[in-house]
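**Q** What follows is a set of structures to go through.
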Structure 1
Amino acid sequence: MERPAVFARDTYMKRRRDLISHLDGGIVLLPGNRESPINYADNCYAFRQDSTFLYYVGLSQPDLFAVIDVDAGTATIFGDELTMDMIVWTGPLPTIAERAELAGVTETRPRVAIRDVVQEARSAGRTVHFLPPYRADTANLIGDLLGTGAAAAEDASLPLIRAVVAQRSHKSEEEIVEIEKAVAVSVRMHEAAMRMAAPGVTESRIAAEVERVANASGGRLAFPIIATINGQTLHNHRHVNTLADGRLFLLDSGAETAMGYAADLTSTCSVSRSGFNERQKAVWEILLRSCDAAVSALAPGVNFRDVHFSAARVIFEGMKDLGLMKGDTDDALAAGAHALVFPHGLGHMMGLDVHDMESLGEDHVGYAGEPRSSQFGLKSLRLARPLEPGFVITVEPGIYFIPQLIDDWRSRGHCADFIAFDALERWKDFGGVRNEEDYLVTESGARRLGPRKPQTEEEIAAARAG
């Protein structure tokens, strides 16, 4: 019989106790996800459990619902047992009680009983805590239980959001083990792509092999694959092109383990087997230097916004060396001139979600109440708070030549004191490069998680030969 992939039961019991200690009474609703049909009820997308449900309960089964009673210090799992008609199709599976025992929960009830529990709590004037719903079916369910219509993000419990963010931001040793498993698989995914990247090969063939490696590990993809010769488009999920000599190939992809923990890596290589041409090599070396600068800056107490600017500084100085940007570096960074070629944030938190806890509100997770910039580029920085030991973060600077963005800035004279627009005209066909690895903030600095992904010219060549 199937045994769910979970940590030891004490892990979930401790997590729930810690959560209770940060709340002042009431009940906590933790809805698990339901199946999501593609085009009819029995043809569904691959099931993925809600990450917060996984964190506190650990069970990856559809149609479960957990309630934590803060005052009583107890938890109940609601779910329905398989009927014989279901067993014919699924085979025997653990009962709800057997699954609940793995999470240290002794109380189980049929799913229909959730309504009574919520109504009893509300009748007694108790607070009903829930997190921002990100799926329509969950929003409708919570709204129905509360009699309010579909629940919205602004209706969610701020104390619960803050408590969950505080807990999930700091990864335990057993979580780090899972994340490093995901990174190791992801490195193999990127090495497979590097071996395949050659003139005449389609993006779709490479994407298929990358997904095969993820699935063969017993896990899955952590997010849809970006596999593209158009690296200047940041989130290009369409795999419709054929690789050609002289182009660059960018892969942004990561694996997720069977327990739901993610990795997120990006690599760029030349389609040509002879390696980067002169222009590509110059830009790639600038990018690697920006990675080194950012990683060197990682440490407890350092605001990740400053780490972002350490990478941006190297990129701007590198563009000056190529004759593409000009002027005082500090003034240029303050004006956001670097965002013409580096228009996104340096990285983000990672864990049970590849953008960890983004459904709880990026400002709660990455800004901790600090004001967010509205400046182009900087406003896309997902993490801008002091780093703490136990944070798992990505470091992913990029350099992109986006023709439409260059034309827009030139037409408006935006940051004209810092940008050599005439020289940039000759770079509009370049595309883009990005490099990304995953790091754990430690007591004294940071360490890369998992094995090193090939990224120097020599390492990429070795991987392709391998």
Structure 2
Amino acid sequence: MWLELVLVGLAGYIGGWLGAVCAATLIFVWRVIPASEGPPVLKLAMTTQWIQVSVGVFYVPLVGHDLEANRSSDYVTMVLIGLGCIAVFSVGFALGKKFMMRRKAYPPIAPMEMTTLGTLVVIYVIGVVVTGVLQEIAFNYPTYTQALIALSLGRMALIYLMLRRLSRPVLRWELILALLSFEVLIGFTGYFSSFKEPLLLAALALLENFDARKKSHWAVSVALGGVLIFVCVMWMGVRGQYRQDYDDELYAASRSERLEHMQALVTDWFNSEQNPATDDLDFLVDRAWAIYYPALAVHRVPSVLPFENGALMKAVLVHLTTPRILYPNKPDLPSESELVRKYSGVMVAGAEQNTTIAFGYAAESYVDFGIPFMFLPMLIVGIGIGAAYEWLLRSIAHRDLAVAVVTSTFWINLYMFERSWAKILGLLITMLVYVGLVAWLVDRWLLMRYVTAAPVESEAGEPMYGMDQ
């Protein structure tokens, strides 16, 4: 308790009363969401959302550099709204998890590992090839795009399985470095910053097995954090020029050509004196502090524009309940850039520039319902997510497979504060159906070998079910 008070006091010293509220909210998140097997992925997802809501509160006074949000918006109100969203989501997760914990037991037969490391490597290589093909063809078949994207994201579960196996019982940092180097290189050849996910999944895997008494665990954790910050800053410095060439079809279709271009841009970035890394760091924090456009919307609604009285949420629910596989001609939802233009009053880049500026679920809920009713959808969705999390974790018998699928699925869908309701609910439901179903079928097929066997322990001799701390 005293440590928590010290953290609140330190945050208040840096960020004033708003900083103290931010720290208290983070402590609330970690206290209210109950522990379960595997890494505390729901707590960590809310922590990353908390960073996106709070980072500017501490960065501006510490560094002394103004950001767009604190210069040109009522950021204080939006930070408080964002903290409220995170707190309500956390309460919903807790209620949903506790409800399912009382009603569904773990499988009676629970092998710790689904296969050997060698076989897992083969599966991973196959997964790299298959998901690459799925990503290439996904948008050529609009009826199946969502399903193909969900299946391609299932590779994140394979990555987490690999990282988890390489982290225990002995930390094999050389193999982890090789895997991450390959994944980051692949990520740098995409249009978006998909290099982040493998690094974040590695952090989750290390945290699950972190031992504060081992220097190697501290060294790898610090190195991983430093690499993540560095590559994010570097990406902010080169992404604009890198994306310009995507209009060339040959360039967009050639991964090797994109990688060569990225290498050249990184070299130029290192040697550049006109755009120092400190400017790119400001740009990164400004981008990560995801409250500017929502804050402008809060200022304009309802003084300039009226509340929508649930129209946005109704459109999302109709969209979700009319799957494209059954309704191939259903219209797309308005892009988030259009929502930003309408409710925030800023003419941001949109589909005509082949991009989307995020508006986020918090802004959508505020525009729809206002305070306090905007928090009700978060509570309801949070309860459903918490229950789904615990249900899936307890439905797959092989513990490494269960933890990998649950961790990757819920992390990918929940760690971004600026994600819209359509993307949160649509992709999460799709991944639960396709990735969760595939994992369950694989689990049942493998379980046939263990029907008459007693539950086993892992190579490390760990108990069958661990609890995060």
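None of the figures in this text is laboratory data; all of them are computed from the coordinates on show. The shown structure was predicted, so the numbers you read here are calculated from the model rather than taken from an experiment. Cβ atoms are built from the backbone, for glycine too; each structure is taken alone.
**Q** Rank structures 1, 2 by distance in nm of label points 7 Å out along Cα→Cβ at positions 11 and 403 and report only the one at the top, that is, the highest.
**A** 1
**Q** From 1, 2, which structure was Cα Rg over 2.2 N^0.38 Å, for residues 291-442 alone = 1.06 calculated on?
**A** 1
**Q** Further, regarding this structure: Given a value of -11500 for helix-only ellipticity at 222 nm (-39500 (n - 2.57) for each DSSP H run of 4 or more, over all residues; to 500), calculated from one of 1, 2, which structure does it belong to?
**A** 1
**Q** Compute relative contact order in percent (Cα under 8 Å, 6 or more apart) for each of 1, 2 and report the one that scores greatest.
**A** Answer by largest value of relative contact order in percent (Cα under 8 Å, 6 or more apart): 2.
**Q** To test your reading of the models, identify which of 1, 2 gives 22.0 for mean count of other Cβ atoms within 10 Å over residues 43-50 when calculated.
**A** 2
**Q** Quick check: 24.1, 74 is what I get for Rg and Dmax of the Cα atoms in Å, calculated from one of 1, 2. Which structure matches?
**A** 1
**Q** Comparing mean count of other Cβ atoms within 10 Å over residues 139-146 across structures 1, 2, which is largest?
**A** 1
**Q** Out of 1, 2, choose the structure whose coordinates give distance in nm of label points 7 Å out along Cα→Cβ at positions 99 and 171 equal to 3.9 when calculated.
**A** Source structure for this number: 2.
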